[in-house]
Structure formats: C-alpha cells, structure tokens
Structure 1
Amino acid sequence: MLYAFVMHDRADGREIRAATAPAHSAWVGEHTDVMYVGGPLTNDGGDIIGSLIIGDFADRSAAAAFIAAEPYNCAGLFESVIIRRFDARIERGASAAPFTGGT
C-alpha cells in the first residue's frame with residue numbers, strides 16, 4: 001500500500017535541518033527500495049518548509065515505524081507529521097484510467 005507523509009518544519013527548525021542533513025541523506029539512501037518519491041516542500045520563495053515522501057508499506061503500522069525512524073523526525077524538526085494512505089491514479093507519461101468518483 002502506498003502512504004504519503006507530509007511533514008511541516010518547526011518555525012525555528014532551520015538549524016536542526018542543517019545539522020541533521022547528513023544523517024537524513026544516509027537514511028534516505030538506505031530506504032530507496034520503499035520510497036517512490038521524496039523531497040523538500042518549499043514556500044514560494046524557495047525556502048524549505050517541510051518534506052514529502054510517498055512510499056510502499058505493508059500497512060499503516062509499518063509506515064508509522066518508517067517515519068518514526070526518519071532522522072529529521074527523530075531530531076524534532078517537524079511541527080507536524082501527517083500519514084495518509086495514497087491511491088495513485090495517475091502516473092506521469094501513462095494513460096490514466098477514467099475516474100469513477102470512488103473515495
């Protein structure tokens with residue numbers, strides 16, 4: 001199952017993000033097998049304000065364990081962490097099936 005993680009940084013998190021970036025990068029490199037996409041969220045000025053990850057996990061418990069071990073999260077960078085099931089319906093370059101209005 002796909003899960004989306006939307007994390008918003010604390011307002012005072014710039015130093016935490018900078019100090020934790022090497023550990024975060026190493027952790028990402030160890031988890032590319034489950035991650036479909038990931039990267040920073042930015043404001044319109046280009047400043048990093050959070051992170052987004054979409055990954056494939058057996059269930060919500062596995063998804064929660066994954067993000068609980070994420071170095072930025074462990075360092076207390078995030079003001080909020082949202083975990084939601086994600087139902088991919090469109091893939092870039094692929095023909096989309098007609099949307100039938102399901103949930």
Structure 2
Amino acid sequence: MTSDPLQKFRTYELSVQFYRECKEVKLPHAIRDQLMRAASSVSLNLAEGSAKPSRKERLRYYSIAFGSIREIQAIIRLEELNQLHSRADHLAASLYKLARQ
C-alpha cells in the first residue's frame with residue numbers, strides 16, 4: 001500500500017478539514033457557492049503547488065491559496081459565520097507562512 005504524501009502536508013490536511021466544515025454551513029445559494037469554490041481552491045492549489053518542482057512555482061500556488069482563504073474570511077465576516085472563524089484564522093496563518101517562505 002502506498003502512502004499519500006499529502007497526508008504529511010499539515011496545511012493541506014487543515015484545508016481539507018476546513019472544506020468539510022464549510023460543507024455543513026447553511027447559506028443562500030450564491031454565497032454558499034462562493035464559499036465552497038474558495039474553500040476547494042485552497043486545497044486544490046496546495047495539492048497542485050506541492051507537486052511543482054521549483055520554489056517559485058510552489059509559492060505561486062500557495063499565494064493563490066492564501067488569496068482564497070482571505071476571500072473566505074470576508075465571507076465569514078459578512079455572514080457572521082462565527083463557527084468557522086478560528087479554524088479559518090489558523091489555516092490563514094499556515095498559508096501565510098507557506099506563501100512567504
């Protein structure tokens with residue numbers, strides 16, 4: 001059995017868990033769609049970026065993921081989604097560190 005290298009990527013694992021939590025949130029369709037697209041963007045960009053051979057390419061994808069979490073933080077504030085606030089902040093801090101390596 002082969003191990004998934006992404007399972008050892010802490011920020012990616014945080015993003016997957018966060019995505020799953022976002023799926024449970026009830027919102028009007030348009031804003032929920034925006035939240036889910038941004039949440040999936042974080043995980044997908046982390047996964048794709050982690051496979052890039054150069055540091056510059058990885059940082060580009062990690063920066064895109066960081067932009068997506070900022071979008072999510074705005075949605076959290078607009079919609080008063082307090083249950084997601086601390087997890088989003090934790091993920092944002094991890095993404096910030098990755099994007100600024």
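Quick notes on this structure:
- For the set 1, 2, ranking by mean count of other Cβ atoms within 10 Å over residues 11-18 places 2 highest.
- helix-only ellipticity at 222 nm (-39500 (n - 2.57) for each DSSP H run of 4 or more, over all residues; to 500) from the coordinates reads -8500; which among 1, 2: 1
- Test item: percent of Cα pairs over 24 Å apart calculated as 21, pick one of 1, 2: 2
- With distance in nm of label points 7 Å out along Cα→Cβ at positions 27 and 67 derived as 1.3, matching label from 1, 2: 1
- Structure from which 44 was derived, relative contact order in percent (Cα under 8 Å, 6 or more apart), options 1, 2: 1
Read-outs throughout are calculated quantities, based only on the coordinates presented, and are distinct from any laboratory measurement. This structure is a prediction, so every number in the text was calculated from the model and none was measured. Cβ atoms are built from the backbone, for glycine too; each structure is taken alone.
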